[in-house]
Structure P
Amino acid sequence: MTNNDDIKLTGYIEDEGIKSYIKNRLDKYKLLKRTFIGKTSGWESFKIFVDFSLSVIILGSGINDYFQYNFYKKPYSERKKFIVGRTWKEIIKDCNGSLNVDLFDDKIKFNTKFNKFLKRDWLDIDKSSYDEFSQFISDHAHFFVKKNKGSGGNGIEKYEDTDIKDKRNFYENLHGKSYIIEESIIQNKELSDFNPTSVNTIRVVTIKTNTDVKIMDAVLRMGNGNKSTDNFHKHGLAMKVDVSSGEVVSKAIDKSNNHYEYHPLSKKKLIGFKIPNWNGVIETVKEAAKVSNQTRYVGWDVAILENGEVAIIEGNCSSDPDITQMPLQIGRYEEYRKVINKLDN
């Protein structure tokens, strides 16, 4: 699955009408079946489709769930342990009340509220003068321009100051269109050495309980090539991290169902790598999780800076459980439900 359209098809699809909806789902099913299972006989294909359909009805699983969690070779006693489409929505509703929380979906509101955790400069372009915008570019040789509302690595472009030949024209093309500009961080060398072209971040999932903050899962994410993002839905790699030690405990996987013991480009070994300043990561996300009283469930994307400090890149109030369950093929629903059942809503 190297085609960009194929990668996009495995993510969240914006459909235009019922025909588009049906076509996209059929295309996704065929693509994932081919990727995860391969070619099968007509009879085998029929049995797989019937099993898939029953899994949708009984468990509420989606197309991605069925294939990426290998349900086609798991008994129902194992399948029900996974967070799938239906139970994922239940978790979000029980914890946050809604799949969408404006504080986390709006980058300007998020950056303003969580500014102390960002460790980088940024500007709301719509509220900035040309002089402020021009000075920002002069002060930062590398920076990102991000659409205020967007997810999955969409609406983000990386620039160098030398790319901008006409600052005034660049400003006018962005001003009034809801963009922010952010300083590009310099990440920790140990992490950069795996894939220097991307900021390689850690996704830490937290649930704020009535008394404290629970660290539910952690995943190290890395880019795989010249892309400036480590996003799992944009060709990136993901590997499970032990939350008590910060050590990578699984092979890396990608959306194409490839598994890597060593990074495919740098050839550095992944399993056993210990994330620098892990205690700082845990302390930071726990403190950040206490900022919003309305949002209990958050997937925090954090980076380790060159000086060892921890910087929060963003928070995801509807963090997808795929990267936390795929690497080890272990379902996490029971563990999440134990914590959530004790919440006072």
Structure Q
Amino acid sequence: MKSGDLYVSLKDVTQSGDLLGSIARVPSDIASGRLTQDTVKLVFDGDPVSRDYIYWLLRTPAYREYCRGCATGTTTLGLSRDDFLDFPVPSPAPADELLIELLEGVEKRITLLRETNATLEAIAQALFKSWFVDFDPVRAKAEFRQPEGMDATTAALFPDSFEESELGLVPKGWTVRPIGELVEGIYDGPHATPAESADGPVFLGIKNLTGTSLDLSDIRHISESDWKQWTRRVEPRRGDIVFSYEATLGFFALIPPGVRCCLGRRLALVRPHAENGAGMFWFHQFISAPFQQLLDKHTIHGATVNRIALKAFPSYPVLNPPEPLKSAFVDSVAPLWAAIHENQVQAQTLTQLRDTLLPRLISGQLRLPEAEALMAEVAS
């Protein structure tokens, strides 16, 4: 496999059929790779149709429904090669070719926004690591040096020596306390799944957690009545930190502004106290290497999935710097996170546009003038 190659999965362990027959493209930053079992590479014989056309054709609802209809098995769904190869490939009309160009442009913009966010988040993480993991400003002051990259007011917030704690050497005057003493609360949602709705509030699932952020490109909506039921214990709000306590352990994400949602199964939420620092500080604490190692230490390894005991989570010890220092960190990274959240909104809007356009591919519903108008709109 090399950059730009297309590959298809002929198995789906989710039992929903959502991944059966799914197609993907090797990213441009991956020079080469190997296929996993039950995954096939598409090799093109000549150029009757473009690779880009096949890529988008195999992402249409019509193709997804075809794969579900051909599925075999119960625990693990399968798609035979013959059934896959039997899927009809109509010749693209001129409007379809423009639509493919439009979809490619949308995809590139989504990718660019995500890459930008990864860079912004890396900057924020590097600052947290310097201040609260490596203690660079404290070490500098202990050696009678001026801490780098900060003004005198911020530098004055750091001590110039260390002391012993249950977490090892920590800056003098900083405390180590259980999480539960430092936040307003830790909550999980109902252990069930409500019926899906055409629109309405977002039902956060474990699939929406992608490591350090929420991916809202594929969301499940629920009704207003179900939302009231599912938020009786806690209604997620901006600055809360959602995390998984089963399966994908160690995944944490900030609830962004403007998202009306509830917690799904295997998800929990940390709500910080305002006086103990904003969610941005605690989010970076939770994704830092020391806390991730603490999670590994408390992981319960099961036969099918790993988990942590949610009841024990509030007792985990964490480093608690003075409030002015936490506030200084939040002030430093807040502009980064404002840009990240704005980019997430743009990416979600583009994703919705893409998903609206996909069913119109090969349907004959899109006329050439309309396709040209859409091209101009996205280009602007």
Structure R
Amino acid sequence: MVNPRCFLDISIGGELEGRIVIELYPDVVPLTAENFRALCTGELGYSSKTGVRLHYKGVPFHRVARGLIEGGDISSQNGCGGESIYGLAFDDENFQLKHERKGMVSMANTGPNSNGSQFFIATTRLPHLDGKHVVFGKVMKGLGVLRSVEHNPTDEENHPLREVLIEDCGQIQDDEDDGVAGFFKDGDMYPDYPADLDEQPPCCSWWIDAVNSSKNFGNNNYKKGDFKMALRKYRKALRYLDICWEKDGLDEDKADYLRVMKTHILTNSSACKLKLGDAKGALVDTDFATRSGIKHAKALFRRGQAYMALNDVEAAAASFERALELEPSDGAIKKELGIAKKKVAEKKDKERQVYARMFQ
């Protein structure tokens, strides 16, 4: 018998992040697994006792704490409520399964025999919760999405500052694709995270193709003005690029190509961040882009733009000058360098005026 699979489509701050696929263990905890499955599908409609909708769709992850993310409060949506398909609460079924790895899915509770609809997903091993919370499943795909939720900033009470929502959920049939690859329905058929591939091809060339594909999708989104999606694609390209170094067939030519490609991707990523108002993030990307030793005028140009946005005009001018050395005829670099030099001169003039007044 094949274990049932369910999916949770997650958004962060109103933007889709990705899909988490969860395998359930009805052979070990049939009541608990069925409770989660039915709450994912919403097939039971509304509670006959309370009128609460028995469905996880639209319900937030209300708590992001050290070691876990918690959600599933279908009634209050803040961690104070919840209801199972069997009534307000049902008993602990057993504690055979352990919180032995990242991605284990377990029931949240307020004490023994108080299981409702709330659940949590472990982001690390949690052996201290064994014997206290009923484990009923594990994340098969989507650990990268889980990591994104985990790194979401929170307040002092571990509530996410950006809403983390279950936008959609349901059951994946045995013969059905899990929907992780091609999640955004934009023609990009590589999953966002290499760990979510059904197979891990051994050949470096396959991974280089994946890098190029992701980069091209990023470029297309940038041209359309969708800078957030472009940035997502560039991050994805870097994840696939990092895997290339450990694959078969990596020779010196491919290694050189990957170094150049990484510089290009980081430079493009910095351009997205500048468009999105993240000058500090753009500066970090350009620093990484120039660390490889590859001379890349556009990386230096973007670094200059980042410094300008941060009002460090001297550093900006220095970056533009280095970029111009590599591309002496580039009009855009000349223009930005002229602006930067003018601002440097204005800054020095103001400083001279301040010093002059000090000694009057």
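Observations, loosely collected:
- For 3.8 (distance in nm of label points 7 Å out along Cα→Cβ at positions 48 and 264, calculated) the corresponding structure among P, Q, R: Q
- Label whose coordinates, when distance in nm of label points 7 Å out along Cα→Cβ at positions 40 and 56 is calculated, return 1.5 (choices P, Q, R): P
- Given 20.0 for mean count of other Cβ atoms within 10 Å over residues 192-199, calculated: source structure among P, Q, R: P
- Which of P, Q, R yields 66, 45, 42 [Cα extents along the principal axes in Å, calculated]: P
- Computing percent of Cα pairs over 20 Å apart, for residues 120-215 alone across structures P, Q, R gives 56 for structure R.
- At a computed 15.2 (mean count of other Cβ atoms within 10 Å over residues 32-39), which of P, Q, R: P
- Which entry (P, Q, R) yields the derived value 13.2 for Kirkwood radius over Cα pairs in Å, for residues 176-223 alone: Q
- helix-only ellipticity at 222 nm (-39500 (n - 2.57) for each DSSP H run of 4 or more, over all residues; to 500) from the coordinates reads -12000; which among P, Q, R: Q
- Read-out distance in nm of label points 7 Å out along Cα→Cβ at positions 200 and 304, computed value 4.3, structure in P, Q, R: R
Each reported figure results from applying straightforward, stated rules to the coordinates on display, with no laboratory input. Since the structure is predicted, the reported quantities are computational estimates derived from the model, not experimental observations. Cβ atoms are built from the backbone, for glycine too; each structure is taken alone.
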